[in-house]
Structure 1
Amino acid sequence: MPKTPMQMLLRGQNLLGYRHYADDVVEKFIERAHLNGMDVFRIFDAMNDVRNFKQAVKSVIDVGAHAQGTLSYTTSPVHNIDMWVDLARRLEDLGCHSICIKDMAGLLKPYDAEVLIRRIKSSCDVPLALHCHATTGLSTATAIKAVEAGIDIMDTAISSMSQTYGHTPTETMIAMLEGTERDTKLNLSQIEPIAAYFRDVRKKYAQWEGQLKGVDSRILIAQVPGGMLTNMEGQLKAQGAVERLDEVLAEIPGVRKDLGYIPLVTPTSQIVGTQAVINVLMGERYQSVTKETAGILRGEYGATPAKVNQELQSRVLAGEQPISCRPADLLSSELEMLKQDLLEKARTENIKLADEQIDDVLTYALFPQVGLKFLKNRNNPDAFEPAPVEGNEQKPQAQNAPSSSHRIETYSVKVDGKIYDVEVGPQGQLTHVKPADDSAVSPERPVNIPEDERCTEIKSPLSGTIFKLCTGVGQSVNEGDVLMVLEAMKMETEVRAAQNCTIREILVKEGDSVSAGSLLLTTV
């Protein structure tokens, strides 16, 4: 499509990831993305902290692409029209070529949109776009008032992929504006084949769709974006707790308030949603605080719109001071280190890198686990889920039949006295074999403990993967010490000691998958 500009969504200093990256990584990613065909960069920051836009906007301008600054719209006691207009002005001052109002949860009401758009249009000289999800049922009415207020660009979705978690249908807007001053001049009969094509595409992915079939008014209170809602449904399903969705939705506003009324957009939507899930499943608020929640309280993501919960922040900071500067100013250049790290992995694990190695380095930088798996198996389609086909819905299995899985399983195999890590694909085929890392932590045998000592079992609070072990058998730990880090729901959750104790036995190793309630270790 040589005549069609390609657009991507970019999370400012986060790029596509869940943390801030050093400026050299941001600069190189944008350079490569533009070289590979990206024309328009819609740049946003989950905190709406202008400092987090600066490097991305500069890099886009430097490569000659279009920088679109984005307001991540939300409502709260501290958000008002003046705040949004001021943010739009500041983004224009950075050099943005256009501004976008990103209403990811469908919270922008029609008459509020009219006022907001008129105010921004009168204050800024660059084009203004509106991106509004349909989840709450407000989007089409909001779109019409936006048109009346002079909006320049409107995001819509082809009808067969619209509404619920998506946007107002393209065809609906075309029909409503026919014969008006804002007539799009688009031909509905030429658009119908596109809708028909995506009807068939959508059927292939039906089993991965969320539960929402119409409008969800709960979002007007919980302020949950569509992508976050489907993400939470998936999280709860993995934890065997789908029936607790309403409890999680009720918990989200409280978590958001504790974190300074941050907008719910990637990555903060995942951070707030995951913390809310953990609070509900563990039966106690903040009994376990994810690494990412702690990061917001420390200021690692930038300034929050309002003050955070001081008691919770003090507990996380443990006497330290929160970050007050642009977070990326504290990061050293990391691109060369990432490159050398990947080259070493490629050498030891026999990974063939692309001719343009920098693209693989960036893939690894942004997705260290998933990206590395992709690079290992780039030419091995059996290592990944098969492409969905229409009519491939999952059928009920016999009660005693083994469940099918598209996941790669990893096993440790001893051959001639040497241990190897063996990856087995969904069809039983070997996808990767390598000598086991001698430094890898294996399940440890129990230390000898007097018979009269009573053991305490520590179980996994969530289903996930053992990311890191922080202690060893026989080691004495204090109350609150981190025993291990569990990666669950794309976030890192620390498992801490509930009291002073000694580690008796560790029953898992790094990389193991565990279910909620699985026994992790015992203490005395």
Structure 2
Amino acid sequence: MIGTHRNRHGSFLVLALGTLVLCAPALARVTWIRKSTTTGDLPAPNSGQQQTCCVVFDIDGDGIDDFVIGERTRTPSVVWYKYNGKGWNRYVIDDTPLRPEAGGAAYDIDGDGDLDLVLGQDASGNAIWWWENPAPDFRKPWTRRLIKNTGGRKHHDQTFGDFTGAGRAQFVTWNQGDKRLLLYGIPSDPKGSEPWPSTTIYQWTTGREREGFPSLPTDIDGDGKLDIVGGGRWFKHLAGDKFEEHVIDEEMAFTQCAAGQLVQGGRPEIVFAPGDMDGMAKWYQWDGRTWVGRDLTFIRHGHTCEIRDIDGDGHLDIMIGEMGKPGAGDDAKVYIWYGDGQGNFEQTVAWHGQGIHEGLLGDFNGDGRLDILHKPYSHNTPRLDILLNGGTKKAAIDRWQRHHIADLPARAMFVQAGDLNGDGRPDLIAGGWWWENPGTLGGKWKQHTIGEPLRNMAAVYDFDGDTHLDIVGTQGVGSQKNSSFVWARNDGKGNFTIHDNIGYAGGGDFL
């Protein structure tokens, strides 16, 4: 409960709250517990500062997700991590100098019952490698073999799936140097076959690079076969090695992506996030004739994009994370949009202040909840963080505590709450001012002036459609008679530009 109250000293702003109001939206959502290399919960991959790839899968078959990290400037170049009950132990997969690119995938290539690892080389070479998982005896080395060693360089993103309906999986990779999308059948004797034969199923000649695959392949058109999604497109299998390109949004060619049933019924929805540039992240829904895009928020190098049921309510959610260097720096955020299965989403910030690159979801401590593997590329590296999912907690409705926020400079007619500076916490707005949520019960709420001549807030809403909350109000103070409306355009960081172009001439006294 938020309100203004008066005593003999004047007006003041109070907040009656449970702790959820400081750090979470109105509905019960996930709490996150950070584990980090900075606090000794797990060792860094190596001493390098270019942590490129990240793959999540159960390496040892114990039912708990493990993860692989690749770094391209130091050795060991490829390592994996296993949960030990308190933190994570690091083990070496490859201690030779390699330059793995972002991406990677896991599949049981040799058919021995455990998952093997695939990584592609960056722009320095034309190789794609696979490593034979030595499980259950990890005293044995991971044997590295070649899938590709000819043609173009750079292989950003890989995936496995039965995309042709053959009853067995194929391997698909982008090859940016050759401007191709390549399809590989897994050889009957993969240990004795180097390199593998491939088929080009799509190529381009101009425009931005193509990249990105969903971490979980999806059947887009409901024909019973998994489809390939990426590069602003999806690809439908026709026959043999023939695929048909379907453009979803040409502007989303150079993006990371995810796919899943965000809205019950119909085709799965698709999310694209600008992975190596700044721009608007969007989700797309098929209306029977075309893909309709809807804005999520403006993203700075959103190289993390996932769709999963993060809060365990039975509805899929969206996670997008911003890189730090390049990217948003110390302002980088991990966004989660909690869905209701009807196309409505509640935007939250799971973490703020550390860049994330190729971040993935998985159950890293075996408690049955999805956690976040928070891997940066070069922001404050070497470093890894794991955000453990602490579950959801419902706020008690009869345990409110009253807190004094500030003395009002002048009487205000209304009090509203909303995230004005993009940090994921609801701020307070009253009169001609707003108060920045400190995120802690004992923290100081910093007062900001919205800007003259807006002196009496009437409503808080995203009036210009840029996903940032704006403010409309009058030029009067308190209950002064005034019908001159102005509005304040928010830049997303709580800085406002005042506009007097409403042109209301209907009269009236005060709000």
(message) Using mean count of other Cβ atoms within 10 Å over residues 250-257 for the comparison, can you identify which of 1, 2 gives the largest number?
(response) 2
(request) For the read-out helix-only ellipticity at 222 nm (-39500 (n - 2.57) for each DSSP H run of 4 or more, over all residues; to 500), a value of 0 was computed from one structure; give its label from 1, 2. (result) 2
(request) Out of 1, 2, choose the structure whose coordinates give volume of the Cα convex hull per residue in Å³, for residues 242-305 alone equal to 76 when calculated. (result) 1
(request) Please state which of the structures 1, 2 yields 3, 15, 25, 28, 18, 8, 2, 1, 0 when P(r) over Cα pairs in 10 Å bins from 0, in percent is computed from it. (result) 1
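From which structure (1, 2) was Cα extents along the principal axes in Å, for residues 170-385 alone calculated, if the value obtained is 46, 43, 40?
Values: 1: 64, 49, 42; 2: 46, 43, 40.
Source structure: 2.
FYI, it's all coordinate maths here, none of it is from the lab. In this text, all values refer to a predicted model and were calculated from it rather than measured experimentally. Cβ atoms are built from the backbone, for glycine too; each structure is taken alone.
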